[in-house]
Structure 1
Amino acid sequence: MIISDISVRRPVFATVISLLILAFGVLSFRDLPLREYPDINSPVVSVSTVYRGASAQVIETRITQVLEDQISGIEGVNSISSSSSDGRSRISVEFKIDRDIDEASNDVRDKVARIVGSLPNEVDPPQVSKSDSGSFPIMWLSLTSETMNRMELTDYAERYLVDQFTSIDGVANIRSNGSGRYAMRIWIDRTALAARGLTVNDVESALRRQNIELPAGRIDSHEREFTVRLQRAYTSREDFEQLVIARGNDAHLVRLGEVAHVAVGSTSYRAEFRGNTEPNVGLGIVKQSTANTLDVLRATNARALAINQGLPEGMKLFPSSDASVYIESAISAVYRTLAITLLLVSLVIYMFLGTVRAMIIPAVTIPVCLISSFIGLAIFGYSVNLITLLGLVLAIGLVVDDSIVVLENVMRRIEEGEPPLLAAVNGSRQVAFAVIATTVVLIAVFVPITFLGGNIGVIFAELAVTIGTAVIFSSVLALSLTTMLCSKMLSEYAHESFLTRKVDDFFHWLQRGYHQTLGFLLPRPIVMGLVVVLLSMGTYGLFTVLPSTYAPEEDQGSFMAMMSSPEGASYEFMQKQLKPVEDHMMQLVESDDVQRLLLFVPSLGGSRFGEQCGCAGDYAALV
C-alpha cells in the first residue's frame, strides 16, 4: 500500500498528516456552535396584527379568520395555530421541517399582502416574522429594586443595562419581560367632551397634528446661518393639558385638560411579572444562531456580576433561569464518559496484546480520530451537542478496530521472525484491503441515515456524520500513523505479562466450554430451535411492554404550570385567583425546596412571555 510504505520510509510525513488532521479538528471544534440537542424545530412563521380597542370576538371574525383562510393554501404547511385577544391577533404557521424558512416567510407575506385591503382601516399592517430555535431566550435575568417601581426599573434597564448585554459576543438581542415603559395616559371625560360638541376623533386628530417636531429650513446671512426647527413635541403632563383641541363658537380655545385627565403612567396595566412575590423586570438573552451557548451564558453571568457592583443602592440583578447549569453538567458527563471509555479500551488492548508499547499505538490514534470528526460536522454545518458527543462515544469502539487489525498483523509477523521495520511494511500491505473494505462497509451503513426525513432524520444525520467521519480518518491513520509507530516502537523481544497469561487461560477455558456446548447441541436441533423461539417470544414481549417515548425524560430542575381564566374574565379577577396559588407555591421557596418562583399575569388570551418561553395561557410559573 503506497501510503503505508511512505509512512514507514518517511515517518515525519505520517506525523505531519496526523498533526494536520488534529489541527483542523481542533479549529473546527472551536468554531462549531454548542447546543443541548440538534436544531430539530420546524420552520415557523408568525403573523401579528394589532387592532387597538377591538374585542377578542371582533379580532377573531374580522382579522384572524380572514388571514387563516388566506394562509391555509400555502405549500408545505404542517399546522396553523392562532390566538385572538383584545386588540391583538397572532397566527403561527408551522411548516414541514424540510421547508426553507425564507421561502416560507415570503409565501406568507405574499398571501397577507393580498388580503390587507379587506381588513378594517384602523388595523395596523400585519407583521410577518420568522421564528427559529435561536430566537428564544437562553437565559433570563431579573432586575429588582427596593426603592424603584416597575416603570423606573424598566427605564433604568433600557437606558443602562440593555446595551451592556447586547455588546457581548454572540448575543443577538435582549427581550424585556414584565416591563412598564413610561407613557402619557389620557382619560377622556365624555360628558365634558359632549358638552363642547367634540368627539374622541377630534382629540386624536389634535394629538397627531400638534405633537410633532419638523424641520423648517435654514436662515442664511452674510456671516452666519441658522437651522430652523419646528419644535411642537410635548414632554410633560402640563404640556399635554395645554394642547388645543378646537376653537369654540365664542373663539374660546378648548384645551385637552378641560375634557380629559392627563397623567404619566405605564403603557399597560394589564401585565405583571413577579419573582418570589416581588415585582421584577426580566431581561431575556437571545443568542445568535451560530454562537456557542455556553460561551454566551458564561459571558452573560460575568457581565451581570460586574454590573451588580455598580447598581444603585437597593437594586439587584441576578439570573432567574440559566440553561448553562444543565448543559454544562450534561456535556461534562459525556466528556467523562469519553475519558472512561478511552481508558477501558486501552486496558482491554493491554490485556490482549500484553505490552505497553503495543497498547500505546492504537491508544494514540483514538483521540486523533475523535477530534477529526469535528471536521465533518463543520463541513455539513452541524453543531456540538449531546447527540454528536454520543456518536463520539460509540465511535471509539469502531475507530480502534483498524489500528488493532494492522497492529496484530504486524506483531504476528514479528513473532514469526521478521524485523519490526519489514513486518510493518509487509503487515500493513497484507491487511490494507481489509481495512479499506471495513471502512467502506461502515460508511455504507451510515450514509443512508443522512437521507432520513423529519426530526428523526435531523437527529440521526448528525450522529451518522460524526461516526462516519471518525471511521474514514481511522482508516487513514491506521495505514499511516499506526504503521509508522509499529515500525518504531515494537520490539522483536516481547515478553508476555502475567495479566496476558491469565486472559489467555480464561479464553482457553471459554473455548473448551464452547466446544462442549456445540457437541451437545448439534445432535439436538429441536432443543436449539426451542431456545431460539423462547428467546424471540421473550424479546417481543419485552418490546411490547416497555414504554416508548420520543425522547427520554430529563430532570432539569425546573417545571412550568399554566392556568387559563374563564372567557371574559377581567385582569383583576385573574390576579385575585392567582394570589392563593402563588402563596401556596411560595411555601416551597420558604422551605428551600424551590430556589425561584416566577409568575406572569398577561392580558386576556395569551402573553408575550408565553410566546417567548414556549407556553400559552393566562398564567405561567417557572421554578
Structure 2
Amino acid sequence: MIEQKKRTFVFDFDSTLTTVEAFEELAEISLKSDPKKKEKIAQIGRITDQGVDGDITFTESLEKRLKILGAHKNHLDPLVRRLSRKISPSISRNKEFFVKYAEDIYVVSCGFKEFIDPIMAKYKIPSERIFANTFEYNKGGKITGFDRDNDLSKPDGKIDQLRKMNLPGEVHMIGDGFSDYQTRAAGIADKFHAFTENISRKNILDKADHIAPSLDEILYTENLPMSISYPKNRIQVLLLEGIHEDAVAQMKAEGYQVELLSGSLSEDELCVAIKGKHVLGIRSKSQITQKVVDAADRLLAIGAFCIGTNQIDLDACMRKGISVFNAPFSNTRSVVEMVIGEMIMLMRGTVEKNMAMHRGEWNKSAKGSVEIRGKKLGIVGYGNIGSQLSVLAESLGMQVVYFDTEEKLALGNAQKANSLKDLLKKSDVISLHVSGNPQNEGMIGKKEISWIKPGAVFLNLARGKVVDLEALKAALVSGQIRGAAIDVFPVEPKSNDEPFYSPFTGMDNVILTPHVGGSTVEAQKNIAAYVPDALVNYINTGDSFASVNLPGIRVPEAKGAHRLLHVHHNIPGIMARINNIFSRFNINVVGQYLKTNQEIGYLVTDIDKEYNSDVVDELKRIDHTIKLRVLY
C-alpha cells in the first residue's frame, strides 16, 4: 500500500471562506446611522482592493479602513452573525472536509481573530490554528487600532507568518489575493490555488498553479472526499442560437462553464463542438441527428429552448441515456396572441390594404371587411396552444370547433368536430396547432384544401411540413381561400444571413413571418427560466420528471447518502442484478426509484455514504447498462 503524501491546507478568510470582505460587512453595522454610509462603504471597498491587489501596503490599507469605520466592540457579535450567513457555498457544503482534516488545515488571514475564531470553530478549526490580526480598544470599547507587532499587520505579513510556522508536507495556499500568491512566489507555499468562487482578480490568475472556482475543484484535483461527485465548474455547457441571457446567467450562477454561440451549427460543425460537453442548449434550427449523438462523448442532457423537439432524434438520445427537456408551455400565450392578431387582419383585409397603400393606392371601403365576432374558428390540434386559443377566441365572440386525433376535453363552449373534413367545411378561420410528428407531415394536402369553406382564412403556426404549399397557393390564387398567415416552412434558413424562398412571396393576401410565433420577450424569458431549471435539476439531482424521452422520475433530495443513476435497457432481471451487487458489498439501500418505458429503464438508488468504490465498476459492467452516474 502506497503511503499518501502529507498535505497542509492554508486558507485565506475574506472572499475565500466567506463570500464577502468582513470590513465591508462591519461598515454596514458601524455606519448604519451615518448619512454618508454609502459613500464611506464604497471608499472602504476601494481601499480593500488596493491592499489586496498590492497597490498600497496592507498596513496602510488597515489604518485607512479602521479610521473610516469608527467601529465598537459591540459591533463584533452582529458581524459574526452576518458572516456566518455568508460562508462561501462550496465551503459550506464541504464542512465534512474541514472536520475530517482539521489537523491539516490552517487559516492565515489579514483579517481579525475576533470574528474569524467563532466562525471557524463551527468547522472544528481551533483558535491555535488560526493566525490573524487582533483589534485594540479604548476604555469605552471603541476599536482604535490593531496590534502592530503582529506579522500579519505588516507588508509581506503572510510570508513572515508562514515561514515561522514551518508547516509540514506539501503546503497548499488557497486564497483570492496578491498576498496569497506571494507565499508561493517566496517559496513558502508549494502550490497556490486562486480561489475565484466569489471574486476573480486578473493580476493573480496567470500566476496561480491552479485556478479553483470552488473548493470542490481543489478537493477533486487533490483526490480528497467532497460533498458532490464532480465539481460543477467542470460541467461544460454549449448554448446555440442566441439563447436568452437569463438562461446563460442561471447556468453560470450554478457554477457551470458556459459557451454561447449566436447561430446554429451544421451537422459536421456540431459533431466537433459537442465533444467534451455535458449539456447542450438549442432552439429550433439545430438538428440533433444520430451522427451528432454518436459524436457526443460526455453529453448528459439537451435543452430545447422552444416547444417542439422534432429537430432532435429523441430515440437516438434515449438509447444513449441522454435526457431531453423542452418548454411545452412557455411561449403558448405568445403564439396565441399572434394567431388572433393575424386572423383579425386577414378577416378585415388589412394585409391587402397595407400592400396597396405602399403602392400609393387609396382604397377606403368596407367591402369584404368583417369582424371575427360570430365567426367559426376551426382549431386543428387541441393541445396547449390550441386549447388556449379556444378560450381567448371564444371570449372575443367566436364559435370554436376543434379536431384532434387524441381525446381532449373541450374548454368553454368549444365543440369537437366529427372529422377533419367536417371542421374544414364549416370553419371561417382555420388555425393549425399540431406537433411535428412524422404522421402529421402532409396532413393538409390538395384533397383537404378542397374541403375548406370558400372564403375562409388559413393560418399555419405549427410545422412547415404539415401543409402542401403549392396546393395552398393554388387555393389562394383562385380565391377559394381568402387569405393566409404562414409562420413555419418546410425548409427554413439556418441564420438571418441566409436568403428566404417561398411560393407566397409577393402575394397581397398572405402574411409571412420568419418562425416568430413564440418569439416575444416574455416567452423567451419564460423559456430561459423553465429549461435551465429542468437541466440543472437533472444534472444536480437526477430528477427526470420533465424529460421528453427518458422515463420521468421525481426524486427527493438525498441527505447523507450517495445517489447512483443507472440507465439501462428494459430487460428482465436488471434490477435483481443491481441489488445483488449491493447485497454482496453489504451496502444499505436507503431509497430506490425506478421508471421504465418500452425500451429503457431509469433507476435512482440512494445508498449509505460509506461504500466500496468497486461497486461502481461492477454496476457499469452489468449487461445492458447504458449510462451510470454517481451523485453526492
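What follows draws every value from the coordinates through simple rules; no lab data is involved. This is a predicted model, so every value here is computed, not measured. Cβ atoms are built from the backbone, for glycine too; each structure is taken alone.
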- prompt: Given a computed value of -17000 for helix-only ellipticity at 222 nm (-39500 (n - 2.57) for each DSSP H run of 4 or more, over all residues; to 500), which structure among 1, 2 does it belong to?
  reply: 1
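One of 1, 2 was used to compute Rg/Rh (Cα atoms, Kirkwood Rh), and the answer was 1.10. Which one was it? Present the calculation step by step, with values, prior to reporting the outcome.
Values: 1: 1.13; 2: 1.10.
Structure 2 accounts for this read-out.
Comparing relative contact order in percent (Cα under 8 Å, 6 or more apart) across structures 1, 2, which is largest? List each step's numbers first, then the result.
Details: 1: 18; 2: 9.
If we compare relative contact order in percent (Cα under 8 Å, 6 or more apart) over 1, 2, the biggest value is for 1.
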- prompt: From 1, 2, which structure was distance in nm of label points 7 Å out along Cα→Cβ at positions 83 and 163 = 3.3 calculated on?
  reply: 1
message: To test your reading of the models, identify which of 1, 2 gives 6.9 for distance in nm of label points 7 Å out along Cα→Cβ at positions 227 and 475 when calculated.
response: 1
